[in-house]
Structure I
Amino acid sequence: MINLPPNLSEDDFIFSHLSEYFGNDLDEENKNLFEELSEKGNYTKNFENFKKNKGEIQVAFQKNRLSSDDMKNLYNKVQPEEARLDLEKIRISQQEKSEKNFNNLKILGFSILTLVMCYVVWSVFSPRRPVPFDALKSLTYETLQMAKSSDLNHIAFGSKNTKEIEDYFLSSNRLSFSPVTLKNIEALGWQIIGSSVIDYDVAKISMIQYEAKNEENSLFLYSFKGKLEDLPIEDSIKLEEVKYFTFGSEKVNLITWQSSDETITFLFGWKSIKDLAILANAGSK
């Protein structure tokens, strides 16, 4: 037995639920009732007409549906002139802002590229600055170590002849300057015993060792490329127009002078500062 809602005929139920049934929106109970009534009554023609009319309506709707461009054109036709001008100003402002940002990015990118290229060119072609060389500390250490050595292993070329020492430095091809030798120091009681080239990564240094003839005492003479202004000057002494700069310590004394435009010479010893200056001045004549 078919149970219909009160005051609702079979036709009323069928026609009021057509759209839901064919749209698969009916609950299970009403769907079963709809199908039971459909089998009982003669609704085939009605169902075909419904489907046909529904399809025609959907086609007509699609044909008359406005696209986004149509909606925009319609809005432009009905919107107030003042609103249209405001929107146009906003659009132009946004476009100008976008173009400005793009130009700024191009300028920034070009600037960064230019800086990178300048740095690369500078890195490749700029002259290399020498690594700082602490001559006082390094040569003081070398002097104290060599003074302790009794086997003279630090002497690369042993000779008591100044000319042979000069030839040794010339033949080594490791020095880009002319080392200083104290040619006339023998008259003051000193003799040359040998020489070496100290090869640091940042500097090449000539070394000559002298020994006292009548006592146990040594002098160490060093030359290397440099300027006196690179040194922490403490004091100075002047002998016969030559200015010697002095550095005293508890362990060893030393004097230094600009022996040529590009060469500095150090003399280390356990004599007084004045005696070292006298030896340097007399030996250089």
Structure II
Amino acid sequence: MLFKPKLAKEDFQESSLPKTRTEVFWDVMNLHFVKFLFYGLIILLFYLPIFFNRLASDAYILGLKSTITEASTAEEINQVTASIAGNKITTALIDVPLIVLFFVGLSGMARIIKRYGFLENVYFKYDFPKGIKQNSPQFILIGMTYAILRLASEYALNLSSFLEGNLFFVLGRVPSVLLSVILGPIGFFMTVCIPVYDNSYTTNLKMSTLLYGRSILKTLGVSALLLIPFFFGFVENFWISTILRLVSTFLIPFLMLIFFLYSFNLLDEQFNKTNVPQLYRKGLIKEEGKEIL
């Protein structure tokens, strides 16, 4: 079945529900802000293996760069450059299982965020492990896909830096562009569809692809805004970059809620109203009118 929702058992008073999902966000923040701080710490725990792997890599690269001086020969600079490239690829390879583990944590958090988005009761000790049990198989596939594509992207970027010509410069960036502009947003939608619908991985992938195809510019804009905190993690200063990586990861539950609510509006418009009426405007007062997040 294409649209089979995962339904909650409890019902809610219609008169007490908000009218828009923007109101849902502020209601949730008003009532559960402290809990979201706790959820940020949980996500940080799952991120720590990735963090320490990349921290060690950054420290190693910083040490290599410090060996280059004005008196360094071209051969010495090339050796350092090659060592840095090799280290980045090795780090991305080690990241593969660590990213998969991180997505296991996200699978549990996705159930929690979904329930807040639908204004359902949340019990962390129950919902987080249940979310992992329900969602982790498909989230692991997403994490594995992302990790392998990131490894391919890192390899292509470093390889292109050693090859001369504009063609190699362009080709070296194809995996990164593919991941950022096409596969990334589709993956974001999958993290919403998986906890909401009781569908196969293939069906969720099809739904997410259709959803993205019908909202490309809007979704790219929303995704870019939500990813701004992560861009600051690429600053040159070692310690500032390290701190900002932790801060941006800590914010993930808040960012997930925003993207889930945005996706719920699109799902209502594109699928739920016709195919899954029990999910249409779930958590909102049932009234006509276009939703704007």
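Each value in this text was obtained by applying a stated rule to the coordinates, not by laboratory testing. Everything numeric here is computed off the predicted structure, so don't read it as measured data. Cβ atoms are built from the backbone, for glycine too; each structure is taken alone.
Laid out as a table, the results:
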{"quantity": "Which of I, II yields 12.6 [distance in nm of label points 7 Å out along Cα→Cβ at positions 51 and 219, calculated]", "calculated": "I"}
{"quantity": "Among I, II, structure where mean count of other Cβ atoms within 10 Å over residues 43-50 as derived comes to 17.0", "calculated": "II"}
{"quantity": "If Cα Rg over 2.2 N^0.38 Å is computed and equals 2.81, the structure in I, II", "calculated": "I"}
{"quantity": "Which entry (I, II) yields the derived value 10.0 for mean count of other Cβ atoms within 10 Å over residues 99-106", "calculated": "I"}
{"quantity": "Top of I, II by relative contact order in percent (Cα under 8 Å, 6 or more apart), largest first", "calculated": "II"}
{"quantity": "Structure (I, II) behind the derived value -16000 of helix-only ellipticity at 222 nm (-39500 (n - 2.57) for each DSSP H run of 4 or more, over all residues; to 500)", "calculated": "I"}
{"quantity": "Comparison of I, II by distance in nm of label points 7 Å out along Cα→Cβ at positions 227 and 251 - largest value held by", "calculated": "I"}
